[in-house]
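Asker: So, here come the structures, one by one.
No lab work stands behind these numbers, since they all come straight from the coordinates. The structure presented is a predicted model; accordingly, all values stated were derived computationally and were not measured. Cβ atoms are built from the backbone, for glycine too; each structure is taken alone.
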Structure I
Amino acid sequence: MSHKRWDQLVGSLRQTLGTLPVRRTGDNTHYSMADIGLSAFSVFFTQSPSFLSAQKTLKKHQGRSNAQSLFQIA
């Protein structure tokens, strides 16, 4: 898949996830619904038993993570 096509796919997924209703209350609204949904999707994409650990390792060794570079997750 080309980089442009991938960006279009992620952009479309982000837009769709951004329309999900936000039912959280209090201080639990720091992350957008789009970032939450893309984070969940990325676990299946990377097939890592610990997504967070894998992203921290990538960021430490490469200066960025797949969450940032592939899925545009803040």
Structure II
Amino acid sequence: MSLVLRFPMNGIHKGANPDSPPENTTFKCANVRPYWQGRFRGGQRPGLGKWSTTQVGGTEQPVVAITSVHVVESP
């Protein structure tokens, strides 16, 4: 018996049952991407460089994440 594992070239798909996702998709992946190297392969997404050298917050307690929340109330 052999097991064939294929890289999900069509990416992540959250609209389907995890037991039966569309072909060449997955319901969960992180920091991966397809790339061409004579043939399609999957690999790790490259890291990001620092986008700013300005530090926000104090040295002992720097700000490491910021989010915003929008609340919409129904009439």
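Asker: With helix-only ellipticity at 222 nm (-39500 (n - 2.57) for each DSSP H run of 4 or more, over all residues; to 500) derived from the coordinates and found to be -18500, which of I, II does the value describe?
Answerer: I
Asker: Given 18 as the derived value for relative contact order in percent (Cα under 8 Å, 6 or more apart), which of the supplied structures I, II does it correspond to?
Answerer: Attributed to the structure labelled II.
Asker: Then there's this: Which structure, out of I, II, was distance in nm of label points 7 Å out along Cα→Cβ at positions 3 and 19 calculated from, if the result is 3.0?
Answerer: I
Asker: Where is distance in nm of label points 7 Å out along Cα→Cβ at positions 11 and 27 largest, in which of I, II?
Answerer: Across I, II, distance in nm of label points 7 Å out along Cα→Cβ at positions 11 and 27 peaks for I.
Asker: Say we calculate FRET efficiency 1/(1 + (r/R0)^6) of positions 35 and 59 (r between Cβ atoms, R0 = 35 Å, to 0.05) for every structure; which of I, II gives the highest result?
Answerer: I
Asker: For Cα Rg over 2.2 N^0.38 Å, which of I, II scores largest?
Answerer: Top value of Cα Rg over 2.2 N^0.38 Å goes to structure II.
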